[in-house]
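Take a look at the structures listed below.
Read-outs throughout are calculated quantities, based only on the coordinates presented, and are distinct from any laboratory measurement. Being a predicted model, the structure only gives us computed values, none of them experimental. Cβ atoms are built from the backbone, for glycine too; each structure is taken alone.
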Structure 1
Amino acid sequence: MNIGKMDKRVKLLRPTLGEDTGFGATATWEEIEVWAEFTRPRFNSGALVGSGDATVITQGIRIRRRAVDKGWKVRYGNTEYQVLHVDESVPGETMLTTTEVLT
């Protein structure tokens, strides 16, 4: 792990469920600030059933070892990414495979 490459300050957004008031629990996002390295984006193309070709762009984000799960979000500036996969196979670091959330 090269700490010098972790030069982006990002916010990990962990979903937390509030109290159930009879209409379901309300979801809020708890922010955790960490340093991160963005790897090169990956472009994966494939065919969806009943439609033409589709391209999925994923962004790798490397952080120090931290407990992160699928469904979390990463915010960098005005851009949010949805965590698709968490890889902890390398000691001391966590690699997040994410895709940009389009709003």
Structure 2
Amino acid sequence: MAFWLALAVLLAGIIGGLAYAVFRAIALWRQVKRTGGAFSTESARIAAVTEEMQEHMDRANASSLRLQEATGRLAVSRARLDVQLQAVQEARSTVRRLLWFLGA
């Protein structure tokens, strides 16, 4: 009688352990699927943000090139203005000397 009781307890323990292991395995599988889905979602979001950042960098580089071109044109214009201002100052100086000579 004790043998059958021990065998029943052993079988109940084995069946209970297997059931527990199966339920834990199913829970682990579900968790892995959820985690994988979260990883793929985050990976897609990171890829989209990275692509957006690349577009912003491309636009910034294009703007930088346009700014460099404009700075070059501004430097040329400034040089022309300096030459013209020098000419105006020389003309004023000449006119002042001439007017001083005529007035004296």
Structure 3
Amino acid sequence: MTDKIKKLSAKEAECRIKELLELGYFRKVPHVYEQMEKRNYCDLDIIKVLSKGKVKEPPIYDEKFNNWKCRVEGSATEGEKTIVLVAIQNHEELVCITIMDKLEG
């Protein structure tokens, strides 16, 4: 990570995710649709996890894509424990990368 990039804490990422979602600066990559169908999730599941879920670990900066990747853990609409992987792009856009079941362990 370059010296110019300020670290982003888990709490800061969580707040930014909720803010971008509320503002509508949110999009999904094509892979998400495949995973939603495969795992029986819908748009409401993603929205619920992102709006109510928690970022438990600090995001990781990806220099190649100039974004912060992080995992948001929460419950889907029917209560399933779920993880949504997102990227915060230039602090201006939220990009949903995938959705997956959270394996208890």
Next on the checklist: Comparing 1, 2, 3, where is distance in nm of label points 7 Å out along Cα→Cβ at positions 19 and 67 highest?
Outcome noted: 2
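Among 1, 2, 3, considering only Cα Rg over 2.2 N^0.38 Å, for residues 35-90 alone, which has the greatest calculated value? It would help to have the intermediate numbers written out before the result.
Details: 1: 1.34; 2: 2.36; 3: 1.19.
Largest value of Cα Rg over 2.2 N^0.38 Å, for residues 35-90 alone: 2.
With log10 I(q)/I(0) by the Debye sum over Cα atoms at q = 0.13, 0.14, 0.17, 0.24 Å⁻¹ coming out at -0.84, -0.87, -0.97, -1.15, pick the structure among 1, 2, 3 it was computed from.
On the way: 1: -0.55, -0.62, -0.83, -1.28; 2: -0.84, -0.87, -0.97, -1.15; 3: -0.43, -0.49, -0.72, -1.36.
Traced to structure 2.
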Item to check | distance in nm of label points 7 Å out along Cα→Cβ at positions 43 and 59 from the coordinates reads 2.9; which among 1, 2, 3 | outcome: 2
Checklist entry - When helix-only ellipticity at 222 nm (-39500 (n - 2.57) for each DSSP H run of 4 or more, over all residues; to 500) is calculated, the result is 0; to which of the structures 1, 2, 3 does this value belong? => result 1
